[in-house]
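Dropping the structures in below, format is structure tokens.
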Structure 1
Amino acid sequence: MLARVVAYFGHTAVACSDTSEAIEKHALRRFDAVISDYMMSPIDGIAVLAAFAHTDTYRILLTASYATSEMSNGLASGVIHTVLTKPATLADLSRVLSEAQR
């Protein structure tokens, strides 16, 4: 669903069904932005975004309505550029995608 919304905003979207697939696809191509849900397995979304931290890829973390110290640390260290709290609106997503283009 998120990939369709991102495409609706005029971007090309690649959806992954799990964390290892996301990291594998990252090895094959460059992405302008990566959006990862915090609650994933076998590793969490912060670990997925950390795999992109050495690139210029804009990293967005989706999370429920709570924050963790790991999220704060990820923001402070630059592993995460933005946290988008669910339920996010289309305007919220559009805003962070615009930030990613800058």
Structure 2
Amino acid sequence: MRHSTALRILQWTVALACAIGGALLLLNLSHGRAPHLPIAILEILAVTEIVAAVLFLIPPTMRFGGWLLFAVLLAAIFVHLVHRQYEVENLVVYAAAVAAVLSRN
């Protein structure tokens, strides 16, 4: 498999995973399942994650979307760690994947 093809697959995979994650967070919030943070903050993070994931897939906005998605992932890691939720491995892997895709350009 060519390097560029592998990075394209990684780009689509991480964007899809992040968009689904944001959508699931919104769904949980709509059903009253809110963690220890204000719902408005979580809604902003979830919507921003979805928008960033979409922008990450569009060639003219890929770099901006990637950096925005990277920032949202770092914010999510921070929020989890502050609340002593240490299972953030998936978020770390997503952030690393975004960084890898961004490094190709």
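Read-outs: derived from the displayed coordinates by stated rules, not from any lab. As the structure is a prediction and not an experimental result, all values here were calculated from the model. Cβ atoms are built from the backbone, for glycine too; each structure is taken alone.
Once relative contact order in percent (Cα under 8 Å, 6 or more apart) is calculated for every structure in 1, 2, which label goes with the largest value?
Details: 1: 22; 2: 29.
The maximum falls on structure 2.
One of 1, 2 was used to compute mean count of other Cβ atoms within 10 Å over residues 21-28, and the answer was 16.5. Which one was it? Kindly include the intermediate steps, with their values, before the conclusion.
Values: 1: 13.2; 2: 16.5.
Computing mean count of other Cβ atoms within 10 Å over residues 21-28 on every structure in 1, 2 gives 16.5 only for 2.
Here distance in nm of label points 7 Å out along Cα→Cβ at positions 13 and 29 was calculated and came to 1.5; which of the structures 1, 2 was it taken from?
So the calculation was done on 1.
I have -27500 for helix-only ellipticity at 222 nm (-39500 (n - 2.57) for each DSSP H run of 4 or more, over all residues; to 500), calculated from one of the structures 1, 2. Which structure is it?
Working: 1: -12000; 2: -27500.
Going label by label, the one that fits is 2.
Work out the source of 2.4 here, i.e. which of 1, 2 gives that when distance in nm of label points 7 Å out along Cα→Cβ at positions 37 and 77 is computed. If you can, show how the numbers build up before the last one.
On the way: 1: 2.4; 2: 1.5.
The structure behind it is 1.
For distance in nm of label points 7 Å out along Cα→Cβ at positions 61 and 93, which of 1, 2 scores largest?
On the way: 1: 2.1; 2: 2.8.
If we compare distance in nm of label points 7 Å out along Cα→Cβ at positions 61 and 93 over 1, 2, the biggest value is for 2.
Say we calculate Rg/Rh (Cα atoms, Kirkwood Rh) for every structure; which of 1, 2 gives the highest result? Could you put the intermediate results ahead of the total?
Details: 1: 0.92; 2: 1.00.
Comparing 1, 2, the top value of Rg/Rh (Cα atoms, Kirkwood Rh) belongs to 2.
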